[in-house]
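So, here come the structures, one by one.
Derivation of every value follows stated rules applied to the coordinates shown; laboratory data play no part. The structure displayed is predicted, hence computed values, not measured ones. Cβ atoms are built from the backbone, for glycine too; each structure is taken alone.
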Structure P
Amino acid sequence: MARPKPCDYLQAGHLWLNDTPGGITPGKLRPDAPPEARLVQHISRRFRLDYSDEEDRTWTMRAIAEDCNISLRAVYDLWHGKSWPNVRTIARIETANRSQLWGREHLHKTR
């Protein structure tokens, strides 16, 4: 049996990330979602924010993949919660953006 993808823990009717006038907001995860699903959602959001904050350039997923030296599939999957990103992918994104995806915001007591 395959391990569930992060997006499999979304509550019914919710998107992984929502583009709203107020910014990019995470969709609601089910109460039984493991902490790592919340972390991947947090990383996805920060990654999307890094590439949506530039007013002078519109980025395609292909251009983002080239900028980060990762596959187009890795960009798509991370943006949509379709995979568990590996350290190599996260490191390449952080290096390309000179930003930190793996913040501390996901650290909250869940029990």
Structure Q
Amino acid sequence: MRSRGSENRKQAQLCAQVAEITSLALGSSRDPRLNQLLVHSVTASTDGARLIVNVVPTDVDSFDSLESLMSALDSARPWLRSQIASEIYRKRTPDIRFQIVLGAECT
């Protein structure tokens, strides 16, 4: 049986790996809406099966822009998940969801 400290360390390691992989993937995306996103943090569900990737847009001027970014992220989710799957060593690749974090929320 694994200790809670071991589980927490493994989850933190997974989140850090996913943050790095997602950041690189967004930067290399052909979609300019995705290029302008920075990965702020990644949080995991208690079992590690679901990850929330918090991203910060570098250029948003309206609610329509936020909707466009979420649409782009939703469309890119399968591609981003495959990028993550190719870089991490897990039996199952976690499901990923995105959350846009605005500047004031980043502190």
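Thinking of P, Q, which structure, once helix-only ellipticity at 222 nm (-39500 (n - 2.57) for each DSSP H run of 4 or more, over all residues; to 500) is computed, gives back -12500?
Working: P: -12500; Q: -17000.
The value was obtained from structure P.
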Ranking P, Q by distance in nm of label points 7 Å out along Cα→Cβ at positions 67 and 83, the structure that comes out highest: Q
Entry that produces 8.0 once mean projected area of the Cα convex hull in nm² is calculated, selected from P, Q: P
